[in-house]
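> Read through the structures below before going on.
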Structure I
């Protein structure tokens, strides 16, 4: 490692992870636009070597270094194996990333990362890459997106809890779990056994176990499910923040949690911009009462 490479002080970032389809790329684009409106000095780095449908222009793109298709063609690998190879290749060529980041004028970075969960639960390359960035002054946190439809079935939600906890422990960074696509929560209300607060606060999971026991297909997994629930509750780390990326109020609430996680401190000007944006957003509703009735259940402070 070239110790002469010096990244500027007081740099911040968020690592956007989550299963395929959870809305990571859309989130990166929307949050980038939100921060730009706040006049935050922000940029996006794409570290997904298979991300061919970006709706933003990244300042740095791993696909200039390597792509999943390259790895598949050269080493006769499948998609998952190729993706892991790409991350290992990036780790070995960390200076490529560091040199490009050194040239950036942004002091806040949004990292768009691959969706394969094993990269954050079993594989170490992603963790190693960001540990190195921390040694160069970056203050990072992980933002883990989970689709809100996982709340509609107990076994899906328990699986999401376990994966979220595993990623939190493996990445070893401040962590914010997000229920993405919160605008679709109303579509799942008929299937959800409890109010949204139960899922965001991860309340007594015994109720989910009791609900699963009524279905014959889950009875034989009773002890396994009890063990998973006991593990999640024992750590007492997992909770979720609902997010509708099309609502300024929702982005502002999540922004507050992320800034607390990575230690970002904004000035008075950004606070004024937030207040102005929120006032405009609420004013755009046909009525304040409509906003409260339709969205307050999952947009609690």
Structure II
């Protein structure tokens, strides 16, 4: 009996879903997805190339931006096989092990990106509130340690998730409503009590993105307090202008992800199409828009970006 149970557990296969009711036009839908992936991968790769080859950009703000670009590349690579597989080749099947790998790497990369956005908020906080000590606080060795802590925190929090799901048997309907494996959804496919998984999943979300978003909010409260105390209106606007790119990146990342988490946990009567759209926005839009936003706002980066493509 134990051998039979192990076989059922290890041979579970899930069916991923594109946009319901639009199966006939999946090939056409794949075109914007392909464009988004190409722009995301090329844009973030060029950002990394520019920062690596230009010594004048070896500053804390741009080093944090390069970390952000690496995580965005990772998210694009982690989601591309299943999303494009569905729309281009109608390849819907994914094994339990493949599903567990995806629901480990995607949350890990999202958790790491959340941490990097927090570090970028800290960078802006030091630059505006304590500019004289900026260079002495954010040294290169310290930045490297902060980046390592971000990754280790993500691994420590996300690592138990696939193992919590691996121990279950999956005897219910195996059709997932997304084009990739989502922890909350796979968890509900198990035929056992999932209370521990549900509690830990919520704990992991609050400990990572919840805590990070709160600290980012507090950092901007302190930034606004400092900026509003400046007498010169021009200096005030100039200081706030350095935060615009980061604020756009924060809104692009947190808004759809938090909305999707709330809907999955509390919005059982919500439209399935809304969930699907939010899932695509949360995974595809930040890697697509971050290079564009930072290139538009940074004159030096924009000039180098244009020079790369002109060559």
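Just so it is clear, none of the values below were taken in a lab; they were calculated from the coordinates. Bear in mind that the values here come from a model prediction, so they are computed numbers and not experimental data. Cβ atoms are built from the backbone, for glycine too; each structure is taken alone.
> Ranked by volume of the Cα convex hull per residue in Å³, for residues 104-159 alone, which of I, II sits at the highest value?
Biggest value here belongs to I.
> Out of I, II, which structure matches 1.9 when distance in nm of label points 7 Å out along Cα→Cβ at positions 80 and 144 is calculated?
I
> Here's something else I'd like to know. Which structure, out of I, II, was percent of Cα pairs over 24 Å apart, for residues 176-271 alone calculated from, if the result is 39?
Attributed to the structure labelled I.
> For helix-only ellipticity at 222 nm (-39500 (n - 2.57) for each DSSP H run of 4 or more, over all residues; to 500), the calculated result is -25500, so let me know which of I, II that is.
Of the options listed, only II reproduces it.
> Out of I, II, which has the highest value for relative contact order in percent (Cα under 8 Å, 6 or more apart)?
Looking at the calculated values, the largest one is II.
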